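Only the coordinates and a few stated rules stand behind these numbers; no lab work does. The structure displayed is predicted, hence computed values, not measured ones. Cβ atoms are built from the backbone, for glycine too; each structure is taken alone.
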Structure P
C-alpha cells in the first residue's frame, strides 16, 4: 500500500500507525502517480478535501492503467444519484459522498427508533440492527434454542459489558446486552418486540442543530417521513438558504448549543436530538445538554475517529462519523471482488460482509453442515431472488446468492476464500 500526500508531516503521522510506503507530492499529477506505482495498482482512492483534485487524480490514475478508482466527492452536482454513492461517473468507477452517507446513517437510526445503529444490505432487503436490551421480558435468561425466533432473523452477536460473543443455542440474553440482529427487513421488528422495543415508539419530533450539508440532507429525509423537524443554524445567510430549500422544516436562527435557546424551544419534548455542527466538541456537549434537559435519543456528528468511543462513553446515544461511513464502502472494494458491503461492528471487533457468490465458489455443492466455516464466523442469512432466509445445516449456498456473513477480523480471509473461484485464485498467484 502506498500513501500520497503533499504534506510530509501528514505522511509521517500515517507511517506511525500503518506499515505503508509514502510519496510526497501532488496526487493528481502524472509524475507523482507514476512514482507511486499507480499503473500496477488494483485500487486508487482519492480522498483529499478537494472534489476537483480527487476527480482529476482518479481520471489520471485510470489513464495510467489502475483497475479501479474511487473519489471522495462532497458536491452532489457531480453526480445525479440520490444516495451517497454513484457508480461509473465521468470515467471514475465509484464516487463516495461521506456527508450524504452519514446523513443516511442518522436517518436510518431515527427510522429504526430504539436501535443504536442500523444498516441496510442487499438492496434494502436485509437489515442490520444494533439493539440495546432495556426492558425486562420473559425471554431474558432463556436459552436461544428454546425461543420461538421469527423466521428470517438471526441474533448474530451479543455484546455484554464490552465483550462480544457469537452466540449458539445454549446462550441467553441479559438486560443491557447489545444484540446485533441480521435478517429480513420486514421481520426484524418482530424480534425487537421480543426484547422490549417496538416500532410503535416512532419518532414524532426531531431537533437538528447545524444546517450544513449533513443537517440539510437529514432534514430533507425527515420531511419525506412527515416528521415535525426544527433546525437551528447560527449563520443568518445559511438560514435563508435552508428556508428556500426546505419546505416543512422550521428554521431558527440562533445558537443550538446555548442552554437558554434549547429550553425556549422545548428540547425536552423532542424524541431525537441531532448535533451536526462542524465541531466535535460542540456536538458532544450539545447532545449531553439536550439529554440533561429531557430530550430523547441524542446523536452527535463526530469527525475525528478517536472521539467516537469517547462520545459514546460519556453518554451520547449515537455517534456517527462521515469518515467511517465512507470507509465501510471503500473496505468492500479492498476486501474482494465478491464483497459488496462491509459493516463494522463495535469499532472493528467484527464485520458483517455482504458477499455475492460466483459460479465456481468453493462453498458450492455442499450442505452448510459440511462447509468448513472457521470459528468466529457464521452465515447469518441468504438472499435468493426475492426471498431472505436464515440457513440451516441442511441448506446449500447457490451460485448467484447474496450471503450475509458475520465474522471476526482474524478469520475474514479464511471466510472469503470459501466464496472465491479456486481456479481464478490460482491464476492470480
Structure Q
C-alpha cells in the first residue's frame, strides 16, 4: 500500500473556517489601498533566477540557501519568487511604466523560501506587497506608514509598534561600510560563520544578526546616522514631521538596516511581541537604486511587504471575530418535481431586486435529513417544497432562528415574505 499523500513540509493547507479570516484581512487591505489610490498589479510566480540574484544580491541567505531554483526544459534557470518587489520592478521596466511617470501598485500572493518551518513562517507563505515608484520626497514614505497605522485600527490590532531609520545615500554608506568592516575585523574571532562570510561583501547584514552571542559586539558598532549627508537628514526630518502631524508613534532604531547598496534613506518595520521570535509583521523601505541596478533609468521608489500568516495570527490573538457568510435561505425539496422546482425557486430568489443568499439542497436524503442540513447551514429560513407545493404553486416558509409558526406562501410572493425575517431588530 502506498503512503498517504500529504502536503509538502512547510506548505500549509488553508481550510474553512480559517479562510474566512484570510478573506476578511485581504479584502480590508484591498479596500484600504484602493481608497489611497493604489492599483493592483499581478506578476508571475516564476521569474528568471538572474532577476533575484541581481535584485536581492548573491551574498544573501535568500539567494544562497533559500530559493527554489531549477532549470526548465530549455535549460533556463528559473526561480519561484521569494519576494514580490523584483518582479513588480521588472514588469514596470518591461512595459514602460516608469519614465516620467508615477505608479502606486499593490500585489498579493504566495512566495517561496526553503527555510526551517516554524509558527508563522512557512516555505510557501503569503505576502501583500505595496510599491510606489517615481516619488522622491518623504511625503510618500509618510503616506505608506499612515496607511499601515490605519490598517491596524481597521483590523483591531493594538500590539504593533513602528521602528524607522534612514540609511542615507550610497556614498555615505560606503564610508560607513568601510569603518564597519574595520570594526568587525578587529573582532573576527568572535564572529559566527554567517557574519564572517558577510564581512567583506555585506557587512551591514551583520547588524541584523539574531545570534545572542554577537549582540554586545553589534551594540558597540559604529552608528550609521553619524555618516549621513545633509539631504538624507532633511528627508528623514521631513518624514518624522509628517508622522508627528498624523499622530503616528514611532521609534528611531539606528540598527535597522538593509544590506543592499540600492536601498537608501527610509527603512521601517512594524514589530510585535505577540508572535515569539518572529516579531516583524511588516517591513519596507526606499530602494531608489534598484531600477538603475537592473538596467533602467534612475527611479526613486519605496515599498513594503506584509506577511499574511503573521497578520492573520495577530488578528486571531486580538480576538477578531471570524466573519461568516451564511445563506439567508435553505431550500428543502422532497420528490422529483419538487427538486426540479427548487432550482428555479433558488435562482429567482438570487435574481430578486434585493438578491438573497440561497443554498439549495443537493445530495438527496429525506425530509428530516434535509432539515438538519438546513439548520447546520446557519440559514435564517427554510423554504420547503413537496409534491403538494408543486401542485398548488406554493412553498412552506419555516423560520429557523425564531419561535414563529411556519406558513404557506405563494411562490410569486416568496421573496417579500422572507424579507421580514432577515431584517435586523432596532436597538
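Please state which of the structures P, Q yields 13, 31, 20, 22, 12, 2 when P(r) over Cα pairs in 10 Å bins from 0, in percent, for residues 159-254 alone is computed from it. Computed on structure P. helix-only ellipticity at 222 nm (-39500 (n - 2.57) for each DSSP H run of 4 or more, over all residues; to 500) was computed and gave -11000; which structure, P, Q, did it come from? It traces back to Q.
Looking across P, Q, the calculation of relative contact order in percent (Cα under 8 Å, 6 or more apart) that yields 10 traces back to P. Using Cα Rg over 2.2 N^0.38 Å, single out the structure from P, Q with the greatest value. Largest one: structure Q. Comparison across structures P, Q (criterion: distance in nm of label points 7 Å out along Cα→Cβ at positions 55 and 343) gives the highest value for Q.
Structures P, Q were compared on FRET efficiency 1/(1 + (r/R0)^6) of positions 191 and 311 (r between Cβ atoms, R0 = 30 Å, to 0.05), and the highest value belongs to P.
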